[in-house]
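Novice: Next up: the structures, one after another.
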Structure 1
Amino acid sequence: NMSTMIEYHPKLSVNVAFPPTGKLKNNLIEFLSLRKKRSIKIVESEKAIHLTFFFNGKQHVMYEMEDRIIIPSYDAENLADYPEMKAYEVANATISSMKEKKHDLIITNVSPCDVMGHIENKFIIKKAIHTVDNQLYRIIDSAISEGYITLVTADHGLAESWLYPDGSIDTGHTSSPVPFLLVTPDDIKVKLRKMASLVDIAPTILDIFGLEQPQEMEGESLLLDHSNLDFEKPKILLLILDGWGYNPNPYGNLFMEFGTPNMDSMQKKYSFTTLDASGLPLGMPDGTVGNSEIGHLHMGAGRRVVSDRVRIFESINNGSFFKNPAFLETINHVKKHDSSLHLIGIISFYSSHGSIKYLEALMDLAKQQKVQKVFIHGMLGRRGEKPEAGAMYVNKLEQRSDTLGNVKVAS
């Protein structure tokens, strides 16, 4: 008998404590498909889940007018051996798709800055940043030639804030905003709205298409005035530079340190603003960092979606966590068969995959329910943790286990 916090897959036969709250009706791709607007998503496999499942409202669905090109990432034990990843191939596929002019909307994810930014190796990150900056130039140059209106942004930040205040390395995601560029074929600048977030991406795309956004979308178009633009039968490219945050402070900013001449020149030449990509605007607790799942979800949803983390913490605070039927079913099974309860969880203060607070709440629940044998199997969940963090968290769990008396840290 097994329970999970959230639904990992609809076909996985487990008790789900916090199931999906319902379909996100009229996400961007669904809405466009119903209006016979053809879209294509281009991404390498390492990041495919974000551009497919999460962008489509956390649904395993491919819409009638949706196409996909998923380029296999390198099959390597260590992706750091290939810091450029498949950025060149992704750019080539994007350029080819623009030349075909088959799709009204092209959505491309270029991945190296996120994947390599988590590695404590400046040389590798430098290669990744320069690779993405160079492919940005190639893609924008082609978009202008092919008559595409291009929106350039990112899902979250990372290497723009790569150091803790004490100078040690932080390879985790950040709470920085992300850049937003609007590039038109005729180089016309447009006034962009300030105080915006990734929620506003989908409404902006619909605005350019001349489509009224559905009532489910709460975001607003980023375009304050586009009367000087020719939007007759537009073709749009949404270019997502995964992990490219915006930070005007040079401290710990690897983008500034290594130089990004193409992005820098485009920010001066084209319409530019920044977008919130973390915290409250994206349905997360105030001050928390962004991540690829939340970023892509909100770009496609066009509305604020309360995160699973918020739902779980609210249930812990209001006590409903300790009455959750999914947890109680597994616990009752353990008690009935006089067996052991195994808790597998994140032992980190926060990551996009969980929190040590969940594990602590489950330990308390097991104590309340008088479960005699509880074993913890912990996983470090955040790549930005300091090297000594694992020992610190395990020690914290062991101290709590000693207090409860029925719990043992097993692995």
Structure 2
Amino acid sequence: MKSIELKKNSSVINGAVRIGGSKSESNRLLIFRAIFPYHIYSIGNLSDSEDTHILNSVILNNNWLIDVDHAGTAMRFFTAYCTIQNSKMFFLKGSKRMHNRPIGILIEALTKLGAHIEYIKENKYPPIKVYGQRIKGGSILILSDISSQFVSALLLISFSTENGLELNLSKKITSEPYISMTVAMLRKIGIYVYWKYNKISVLHEYKKISIRNCFTESDWSSASYYYSLAAISEQANIYLSKYNNKKSIQGDRALIDIYYHNFGVLTIFYKNGFSLKKNTLPKVSDNLEFNLNKCPDIAQTLAITCTGLKTKCLLIGLETLKVKETDRLKSMRIELEKVGACVKHSENSLEIIHFKEYIQEPIFIDTYQDHRMAMAFSSLGLHKQLIIHNHDVVKKSYPPFWKDLKKLGLSIREL
């Protein structure tokens, strides 16, 4: 197992890094380009994440045997895409963890729309076999409190169905900004989408697709780790380039307000990027509460920020974290306790209730094949000597992450 040692002798952070394109936007655009190859020619600032490389590869290779490894988005989006590939058959599989991540809600919905899909081993889980054919479409009810990607996967192929699609979202909607992103991107390429309350309708007809070259925003989830570094530091001036949209369609843009109002990190926009500045240690509340239903991917980052500042916190709205790369709620409790936090969690929340006075260093952090676990804990390297196991897992979403941390003055040594 590869590991790195992470530490810094100063709590002052200065420097500049460039963050690549949004993984979420990139994966949606790849599906659009596969459906409209003569209308969408290029995608600028495409994410260099492993997830995006995998999805791009399986689309371009046009093989019947598909291995998505750990890429959950690729599994869900490509499953939907395969159903509309008339007269073709696909076998989709992944890693051991992927075969433990449920996909039954999506398969049930696609089947109701007219798709032909078979489970190979266990019902509701990969691997699966998909037989492409013409999909009727129509009106269906789908659970929307487990994963927004199930809803997005259906929306991405909705206009290719014979009768269009009407999605009725049951229960509360989790990670709603990701569904909003999909709807916004559909509208941008000329698809008619109507969304009112818990009903989303997509017409079979669409405008002439006029987009030739697309461009993705840079990834706000990746920016979260620099917000955490700035918050924990005594003083920070970090410039992040390639960000050019204050009105981002990504839900994790909530970082701007969360870190300004709670941790004193100021975001200043420029023409081709923005800077994070913190000049003095602000008065941080002794006890914070965040509802992260709309941006659960920053839960680990916020928990680490609060730990670094020894601020008790309650994070709620985390229903989706149990079915990610790992059970993030359980894994976070285990690893946070290593760095001195006393934690309890439920099915949809995580609470840091107090802190131990002394922790022996170095502290060994396990990542559970979870890229966000590795990157979130990195900001504690400002104050503690950490050994992070399986650090290469960051390639799933942000391959040059450790190189970029070095640019900010952190000492990183491979063991």
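Every number in this text was worked out from the coordinates using simple rules, so none of it is lab data. These numbers were taken from a predicted model, which means no experiment stands behind them. Cβ atoms are built from the backbone, for glycine too; each structure is taken alone.
Novice: Given a computed value of 1.00 for Rg/Rh (Cα atoms, Kirkwood Rh), which structure among 1, 2 does it belong to?
Specialist: 1
Novice: Work out the source of 0.96 here, i.e. which of 1, 2 gives that when Rg/Rh (Cα atoms, Kirkwood Rh), for residues 54-269 alone is computed.
Specialist: For Rg/Rh (Cα atoms, Kirkwood Rh), for residues 54-269 alone, the value 0.96 is produced by structure 1.
Novice: Comparing structures 1, 2 by FRET efficiency 1/(1 + (r/R0)^6) of positions 126 and 358 (r between Cβ atoms, R0 = 41 Å, to 0.05), which one has the largest value?
Specialist: Sorting by FRET efficiency 1/(1 + (r/R0)^6) of positions 126 and 358 (r between Cβ atoms, R0 = 41 Å, to 0.05) in descending order puts 1 first.
Novice: Out of 1, 2, which structure matches 0.55 when FRET efficiency 1/(1 + (r/R0)^6) of positions 70 and 230 (r between Cβ atoms, R0 = 30 Å, to 0.05) is calculated?
Specialist: 2
Novice: With FRET efficiency 1/(1 + (r/R0)^6) of positions 14 and 374 (r between Cβ atoms, R0 = 25 Å, to 0.05) computed per structure, which member of 1, 2 shows the largest figure?
Specialist: Comparing 1, 2, the top value of FRET efficiency 1/(1 + (r/R0)^6) of positions 14 and 374 (r between Cβ atoms, R0 = 25 Å, to 0.05) belongs to 1.
Novice: Just checking, which of 1, 2 has the largest value of relative contact order in percent (Cα under 8 Å, 6 or more apart)?
Specialist: Answer by largest value of relative contact order in percent (Cα under 8 Å, 6 or more apart): 2.
Novice: The value 4.6 for distance in nm of label points 7 Å out along Cα→Cβ at positions 62 and 246 was derived from one model only; which of 1, 2 is it?
Specialist: 2
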